[in-house]
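In the part that follows, the structures are each spelled out as structure tokens.
Just so you know, all these numbers are worked out from the coordinates, no wet-lab data involved. Here the structure is a predicted model, which is why all the values come from computation and not from measurement. Cβ atoms are built from the backbone, for glycine too; each structure is taken alone.
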Structure P
């Protein structure tokens, strides 16, 4: 193979490896950014829902307290029997308001936990994908180094054969490389 063609092959191999590395880095960054956006959106929705539930519970508590105050005033003006009934209604209203507040807080906590789990799942999935991409990059770097070493040995052998008194063609070393897609053929017949 003429030196010019060998240089072109080497340049093409280096350019291909650099393109794979750049594409893998771009993909990893895009996946990470998307997961972070999704997690932030989920967190914002959970926070908004929790605030709404708390506001609703406060409204119900305020309404229950207002009803209790009216009932208490009426109960003071009426007989002892009516007074006992008003106190009973007040107790029930407070229990219901507390139950509603507790239910709202519990729902808000559950939403927040669910959002946190979704965020952790998304980030965990990204780290697995990132590790796989890094392994592919490392494999490509090993392939690139081995390919360059073999190409250099081949070119040096060809140059020695050209300068020797009795040129003899030097065979390209038969080394089988393993890429993510399968073994790479050395291009030499066995």
Structure Q
């Protein structure tokens, strides 16, 4: 979720020419289930660790991950106040659509999420890869699983569905915010 907070307050250019980085949030997210954080990972086809351009990374469908992810989301957020408002928007990503490339899944999910958050601001994609861009916040570090665990940002707090049992858990998937707060998410 930190990624969206930074997005909301900065000019954003998304890197589309990088190589896939193992151990990042590019193919995973974390939801909050009754027993704590639960990681959902989109399985990838072979070649993902061979310096493959991010736009060429293919999703694997050997296992029914989409159905499992959707069931996990519905189980975790079944009692949340706004799951029903967003079910028809997110269900297709898990039960109806089939994307060949991770980049396409992520971009379509990003566009939908920005629309639902009403974050109507310009953003763009890079024209070429730049190793150390000047005057830029490196959001890629926020997509690094290890960095995200150790970030020192003050968490943006809102009522979470299992907060009474688990306490407030910072930086879950943006789905958590949408399902718990709804239209007030922005």
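Across the set P, Q, distance in nm of label points 7 Å out along Cα→Cβ at positions 8 and 40 reaches its highest value in structure P. Can you tell which of P, Q yields 1, 7, 9, 9, 8, 7, 6, 5, 5, 5, 5, 4, 4, 4, 4, 3, 3, 3, 2, 2, 2, 1, 1, 0, 0, 0, 0 when P(r) over Cα pairs in 5 Å bins from 0, in percent is derived from it? Traced to structure P. In terms of distance in nm of label points 7 Å out along Cα→Cβ at positions 64 and 80, the structure with the greatest value among P, Q is P. For distance in nm of label points 7 Å out along Cα→Cβ at positions 56 and 120, the calculated result is 3.9, so let me know which of P, Q that is. Source structure: Q. Starting from the value 26: which structure in P, Q was relative contact order in percent (Cα under 8 Å, 6 or more apart) calculated from? Considering all the candidates, the number was obtained from P.
Figure out for me which of the structures P, Q the number -10000 belongs to, where helix-only ellipticity at 222 nm (-39500 (n - 2.57) for each DSSP H run of 4 or more, over all residues; to 500) was derived from the coordinates. It was calculated from structure Q.
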